[in-house]
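The structures come next, written out as structure tokens.
Throughout, read-outs are computed from the coordinates displayed, never taken from laboratory work. Computed from a predicted structure; not experimentally measured. Cβ atoms are built from the backbone, for glycine too; each structure is taken alone.
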Structure I
Amino acid sequence: MDFYPIAVNLKNRLCVVVGGGDVGERKVRGLLEHGAHVRLVSPQAKRELVKLACEGKIEWRAQKALPQDLEGAFLVFLATCDRAVNDELERFARERGILVNRADAPERCDFIVPASFQAGNIEVAVFSGGEAPFFARWLRIRLENELSRNLGTMGELMSDLRAELKEKPIDQRRRAEILNTVLESDILEILRQQGKEAALAHARELVNEL
């Protein structure tokens, strides 16, 4: 697999989406959820995208995409059916070091977007390197159905516990060992049956015993 799994901070970075159809709408929504400044370039756009533009949540250039529409972008999603336009925009982007994702040519993508879901401060992502995207989406749905109910709370609990451990005079390796011991205990079952406070109390008892 050629793709390196990495989480990128897009807050306030310019990200361009070319194409106002279903694919473009999904990309716009995902970018907004992660704090990006979104520029949509498309002569027409789906109703929800028009609404976002009217609300000032995205910048919409209602025109056929031109290379200069990508100026200043960190990354671009090319989500049109016009291969000639996509080819021209891809060349322009690569000359300027702009990362490219092409819906019509996965093999030419600099990056791909995994199937993911978020629960609290935990985000789970699944990707197949572009080889089996439908399976990745199926697996994401299965994982979300099985894990999401308590995953966010568990993430908050472990974050709280980690913060408490950082106040103790122990090194990073020992802290990691303690956290792993807590995770390997029956803490998730306690969380499911008795709630966060009981689970946190259980974790603190384990810490005191170690």
Structure II
Amino acid sequence: MRVIGLTGGIGSGKSTVAQFLGELGAAVIDLDRVGHEAIKPGTEAWQGVVNAFGKGILDVNGEIDRSRLAEVVFKDKAALRRLNHIVHPFIDNLVRARLEEYRRQNYPVVVLEAAAMLEAGRAGDVDEVWVTVAPEDAVLERLAERSGYSEEESRARIRSQLSSDERVKQADVVIDTTGTLQELKARVVVLWHQLIARSDS
């Protein structure tokens, strides 16, 4: 079983590429979703985040309001590091359990979709690092359409992450996500067949 670390900046097309890889036969672990699971109310990670950032980040149901939390951490790199330090050990445990489950099910490929994989120094945890890239104007347009972010909000989120150039330096495979969805899917299909060939050799 090969483990692919799929990463890229916000709005760079990671989730679309992950979806295509899932359709081709990979098991996909979305670390954002695993992160949601890790900070459910009452969990140890939830308590750690509330202790660090205060009850102002909670909604009326006692769940962590991710948009409120994002307002804090995306403007303050020290706060983002603190959040990652609290939550990552719990996410790691959940990911290890999923990987073991997929190994038992004989999946040929597992894709770990993780925005901050390289920032967290996790490149060594995967067999290959795949990085999605797109020009900044395309990213800004996607974020405005998808999330309703202003240009200022989008730029703040982009600045809080590694640059595309820094990611590309650590990549085994770089996927340019510009163009139509059909063109992107065709690129992903080619990469999938190359991956399976490498895995079989």
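Of the structures labelled I, II, which one yields 21, 54, 21, 3 when P(r) over Cα pairs in 10 Å bins from 0, in percent, for residues 80-127 alone is computed from its coordinates? The structure behind it is II.
For relative contact order in percent (Cα under 8 Å, 6 or more apart), the highest value in the series I, II is held by structure II. Which of I, II yields 1.5 for distance in nm of label points 7 Å out along Cα→Cβ at positions 48 and 72, as computed? Structure II accounts for this read-out.
Taking FRET efficiency 1/(1 + (r/R0)^6) of positions 16 and 136 (r between Cβ atoms, R0 = 30 Å, to 0.05) as the measure, the highest value among I, II is held by II.
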